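**Student:** As structure tokens, here come the structures.
None of the figures in this text is laboratory data; all of them are computed from the coordinates on show. Predicted model only: the values in this text are computed from it and were never measured. Cβ atoms are built from the backbone, for glycine too; each structure is taken alone.
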Structure P
Amino acid sequence: MKKKVRFYILTTASNRFLEWGSKKAIHDSNYKNLKLHFEPRWSNIPYKDAVVVVNTFNNSDYENLVQEWCNQKGIECHITKSNGSPGKGKNELLKIFLESDDDYMVQIDGDDILTPYGVSLYKNLANDNPPDSIIIYHQWAQTVDKYGQRKFHSIMNNPDQPSNKKKDATAIYIQVREMYRHMKDYKNKVDKLGGVEKVVDMYAQYTSDIHDMCRKYNEKYWSDTKEKYMVDNHCRPVWYSRKAAKYRFDEEMKIGEDTRYYLHLKTAHFNGDLVVKRLKEIPCSYLYNMIYGGLVMENSQNMTNLDWMKLYMDNVSKDIKEGKIKENPNLPELYVSIPENVNDYYISQELIEDEVTAEYDEQIEELKQRINVLKQGATLKWRKLAIELGVKRTAVKSPHYMNIPIAQPNAFLQEFYFHKRIVE
């Protein structure tokens, strides 16, 4: 009998808006991202193959908007209870999957996206003797630089070598110092903990300890581009059988709940309770979205608040004592048939240099220089205008890597884009 698989998309209101001065649900960046899953240029998932799960905290406007849009498109949609944690949303999604007649499901965070290659891969996998769960490694994310160019880059990996606390501390110091200078609440917190130097040393130790923990328990692989062995800091579970879906996420953690879950699945595999395999993301099947920030950046204050690392390590240490997590070798590889023509947005294809490319790059560099001049002038004029309007303090651009920083009151805590220069 033919097995059934569907794509389960988990969406929540981001409270990051794409229109100046708007706090309407229709302008929420995650509402835009949700629709990309079904657009021909992006994932192009058929409506009948998708299940949308809304899990957002105290935001009925967003719930109603998504429900109405799904009803118009004929997409199955569920509104679920939220406590504000990502683990709660994923557990609600797992419950809905288990209540369905689906044999397998692919879980997608609503702000991320599958490549067309990924959609085809997972759709065809259901009837090809799949494992209970698939975790991905050598992963990719998309960002947009200050010039409006979309960038794809490898994420969440480190060399398989001892940590360098001194090097980590140097990088952490720059971030902590900037936040300390500009954010009053952050400054008060750092002062209570003993000052910048002490906080930097504490966070550098967390970073060192968590790296050592990843080297012991996470996946390792050889990187041809870097010519060294790497450790994947977070291997994402994307594929679930009904058996795998009976495991549950932590509903209190804000960051790291899915890495902890992966380690539970990995241990279950080596205990003989599940069949779990790992898939190298070449070509790329699942693409993280780092354009608009996100829950991780929000809760870590752009990775300047690393308290979450201590909580993660405490929880993993507890699981190790209870036997839920054990030291094991790499998971077995999932080998898939790769078609001759792959659409993963050219993420994993090498760039071929030629005269046309070189001329194009030269034009791009000239355009970037013009943008820099305009950006600097616009920023100065906005700061001058803000001062004339009586604004005493202006915000640090947030997140740090967005298009054009502009002066705005600190009280106006919205992320938006003054010029919509992101090419759709």
Structure Q
Amino acid sequence: MLEFDDIQHILLTRAPALTGRYEFLSFKDPAGARRWLAAMLPLVYSARTMRETLDQDRRWINVAFTWNGLRALGVDDRALATFPEEFRTGMVARAQMLGDTGANDPKGWVDETASKDLHGIAILFARDAAERERCASEHRRLLAECPGVEVLSSLDLEATPPFEYAHDHFGYRDRLSQPVIEGSGDAPTPGSGAPLKAGEFILGYPDESGVAPPLPQPEVLSRNGSFMAYRRLEEHVGKFRDFLQANGATREEQELVAAKLMGRWRSGAPLTLAPDKDDPQLGADPQRNNNFNYKREDPHGYAVPLGSHMRRMNPRDTAANMNRRRMIRRGGTYGPYLPEGSPDDGKERGIAAFVICASLIRQFEFAQNVWVNDRNFHELGNERDPFIGAHDGTLEFKIPKRPIRRKIVGLPAFTTVRGGGYFFLPGLKALRWLAGLGGAK
């Protein structure tokens, strides 16, 4: 039975927000940090509270901490040592394995998330910009009352038009394939698979292996918590549009190339079900747009290329142990919208997302290392994920086609990592425990 009153809401429910703000924090004084956390506690909703108040609320807040942040709050070394190695060492130390090299190297990150002084994050999702600014102003006043709590950087989220559905700056419909947690009360859409054991995402519950993995200690700190991998990815929209024009003589050909790279048309319609022509109605229908597999319907990738983003990040029935690899994604877009046909303005825009899972190494790091950056994924030879793989201009993308496949060489980097980090998302009881360390009330 899920403990809805103790689980931070971001794990189970997506906020109906058009804007948001992330504030990355450093704790110079443990007492000041605990005072800040105590003041934040009433603002952090449980999964139950969010569901009960969703229609009337205008803002939703979460807080999470790095391993160094837990130490800065006063967690002792004995307890800290029980956390997984990948979380203890942090994302920066795992850069080589994650593919964060070259332009993606943490040395080039722009938001101080590569700093050892990164201790926590305050996550805000809001219905509109006015509510976001009101909350940001309130938080500034709180920080002024908490000595030693400093903002290293912040990032404002902005939905991209049109606002009828979520999509990234490249124009692809988003939020189409998310796992459902057993006991959450949610029903999976056709093709999304059966609900997964809670322990795949939330600590303290059995996972798909049938057992509950050992918890970091003390249990009050870790139970009902989860790990989050934060990724800030700049999307090079102008470069992407130039690439499509260079590889498609007509608008229709350009859209087909865009669909082959993703595995879906930008409307969300999957190529497995609409291989030759876009079907926006299919793309908008959650009862149909995910209802497919690959082993029988498209084993050789004539519809969805074997190296496409969608096929890499969710191989479905063509990969082993898929139930142990699924992840929950939350977040949003940032930066100004670049209208179609407008020249690149040089401004940064992209996606700032959280990948939520119970095991960073088994879920997130596996996906990055094997699915995203393995050149020989599906024996492709010289490819990486066309959107989020590490690209240096020497890789290719192959589109199976009869009688002769198409091979695009010199694939450019459409995204660049601009920030990242590993966070622990505690349950609400854990937040109260952390706020009370050192005798603070």
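**Student:** Computing helix-only ellipticity at 222 nm (-39500 (n - 2.57) for each DSSP H run of 4 or more, over all residues; to 500) gives -5500 for which of P, Q?
**Tutor:** Label of the originating structure: Q.
**Student:** Kindly point out which one of P, Q the value 20 was derived from, the read-out being relative contact order in percent (Cα under 8 Å, 6 or more apart). Write out the running numbers ahead of the final one.
**Tutor:** On the way: P: 20; Q: 24.
Label of the source structure: P.
**Student:** Compare distance in nm of label points 7 Å out along Cα→Cβ at positions 204 and 284 across structures P, Q and report the one with the greatest value. Before the final figure, lay out each step's value.
**Tutor:** Numbers: P: 3.3; Q: 4.2.
Across P, Q, distance in nm of label points 7 Å out along Cα→Cβ at positions 204 and 284 peaks for Q.
**Student:** Have a look at P, Q and say which one yields 3.6 for distance in nm of label points 7 Å out along Cα→Cβ at positions 124 and 212, as calculated. Please report the intermediate quantities before stating the final value.
**Tutor:** Values: P: 4.6; Q: 3.6.
Structure of origin is Q.
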